[in-house]
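Some structures are shown below for you to check.
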Structure I
Amino acid sequence: MRGMVFAASALLLAGCQTIVPRGPTPAPDERPPVTTPAPRPTTPTPGLPQDQDRHRIALLVPLSGSNAGVGQSLANAANLALLDANSTRVRITTYDTAPGAAGAAQRAIAEGARLILGPLLSTDVRAAAPIAARAGVPIVSFSNDVSVAGDGTFVMGYSPSQSIDRVVRHARSRGITRFAALVPSGTYGQRASAAMIRSVEAAGGSVVSMENFDRSPASLRTAVGRLSPGYEALLIADGGRIAVQAVPLVRRGNGAEARILGTELWAAEADIGTNAALNGAWFAGVGNELYDQFARRYRARYSTAPYRIASLGYDATLLVERIARDWRVGTPFPVRELTDEGGFGGIDGAFRFGRDGTAERALVVYQVGQGTTQVISPAPARFDD
């Protein structure tokens, strides 16, 4: 797992050597292997630096509009990764997707980009992907929507289905067999439901009850009241704010002793451990040890805290820097390197891309309690083949 060693080590060494600065879809459907069309030559726009020794990479993120803060955090993290790696092989140019992701992709390709990192939103990935595919330029997006993966597009975001599967399997290892779920209406809830049923059945358990709600207090109370008795664990497939409202209702109803389970949404909430109502709850997510180091150094450099998702920008950049070691400047990006079965490592832990283009991650299981969250099941040391 040579990639894992490289990326994780790069961050740790940077901490010693450099004074620089912490949304559910079902498991991927069966799809044909990812294929990348034959590349078409691109000519950089006149007047741009003609990098003879560096690969030109495009970073597509929102730099204006409502998501500008997230996009800037991703861009800062990518820059920090280049500094930490003392990169001399990669040039990253950032393009704003807020005016239109299709236009940003067209401009990036016209200016010689051989790989696109981003976009952030699945709608933007759908707009940019056909343009990139026609030019033979792969995309490593920050979306977690597995439906946009394939045909040269890779999805690096945290998969809700993997989080649900990890926490369900942990619960089964602790003797829990009967599960229930509260899921919000809409696409997220539909996909969470499918992932929950699939994971529980694969783990040898049973789903005894599942109810939908529309995120209003009245709807939530009704959904909790409709839950059938007899469940030992209850998945609340929503963020911490909804979970905090639901748990007291569950405790007063037929789930007084049930173990509460959460999703990857909880991992993005810094104060999730302070909610006493969630004490004892379990949820799965990426590890935070290296991320905390990254966040401190990010704050020191940029005088602000990063968004949690900024780690994707950092890890994607380190991934490209690693691949660039053996990638000849001026040639197409070696997309086959993205599907190294050994995987890669970064501040969010180990990950690898499957042939369907989605990122499989080694997740930890956390328990809420005593004003914080504690790891109760470390990430697996290696991926199952």
Structure II
Amino acid sequence: MWRTIVLGLAALASACSTIVPRDTGPPPPPPTEAPRPVTPRPMQPGIPEDNERHRVALLVPLTGANGAVGRSLANATQLALLDTRNEQIRVTTYDTALGAPAAAQRAIADGARLILGPLLADDVRSVAPIARRAGVPVLSFSNDAGVAGNGAYLMGYAPAQSIERVVDYAKRSGISQFAGLMPSGLYGERASTAFLRAVERSGGSVTSVQTYDRSAGSITAAVGRMRGTPYQAILIADSAGTASLAVPALRRSGGAGARVLGTELWNADAAIGRNAALQGAWFASVSDSLYRQYATKYRARFGAAPYRLSSLGYDAVLLTVRIARDWRVGDNFPERRLTDSDGFAGLDGAFRFTRDGIAERALEVQEIKGGTTTTVSPAPQGFGR
């Protein structure tokens, strides 16, 4: 066929060459038309329209004192989208350091149907009513149970759950007498309440609970008030660093053989295994097995180590991707799916939201031993019906 077309064009050229055109002078210029005015499209506020993807807002601090944590969370959400190769979800980040209510209002005006964040409990309090009026659920990274409910869900690690888990393991290991060291303030008050309830449920007894205010000598004084009190294990509801300061005083004050127990705060300390004072201590937290793989990938992509709680951002995206399979673009987010009884899987293991909006997590118990941490009671793989 191509040969036929070529031969035809050659014949047409030969025939045309026999015609001698008359010299009529230069051709007249082509007619011109005045350019038609173009009406510019009006500028619309917010981000460009996107009718093919779900709009999801990430509300975290990108500047200020918590800016580094917020940026780590933002990086984690992007890594989750890349890992899942998801093209149905568009995540737009808003800086809560400039005002959390204003960030929420902008996100909703831009069409967000789900909010991931904020990080801080006070920001959740201010954002939740705005989101609730718009019918937009909030998946916060806070662990303050006081801000959960009415459309606000907490992804954060609840201290009450880690305390209950480690106390239950200690009781099953033969410990029946417990003591507690609690910092003053809201966290200490809630930890103390959770501790008393956990020991009571396990069938053990609490022989002493002392508080301290983190001032010089306050921990030592609190330990001194426990002298002569029998206990087989003591829960120190504080960071690993603070707990390690209390242990020498405990050993000198009659608690030489007591097992030290910690909370979920200890999992944020990457060097906890090398803390000599805490050798033999137990604490309950989410598993680190998948997190280590994530941290390696995060460092390779962003050139820095992630903050430990950045996994909450990653898991929030995994949850959203799973629900998006049954979420039609343009519709409201199907909030009822958040309380599926089977829960969700993520870097931090299995979790599900209770009716009060708090993430119930499958936790493991770790022991600090030989310069590292070892799992002595694995986390459940899921939730039984």
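Read the figures in this text as sums done on the coordinates, not as results from a lab. Computed from a predicted structure; not experimentally measured. Cβ atoms are built from the backbone, for glycine too; each structure is taken alone.
Largest in percent of Cα pairs over 28 Å apart among the labelled structures I, II is structure II. Upon calculation of distance in nm of label points 7 Å out along Cα→Cβ at positions 104 and 224 from the atomic coordinates, which of the structures I, II produces 4.0? Clearly, the read-out refers to I.
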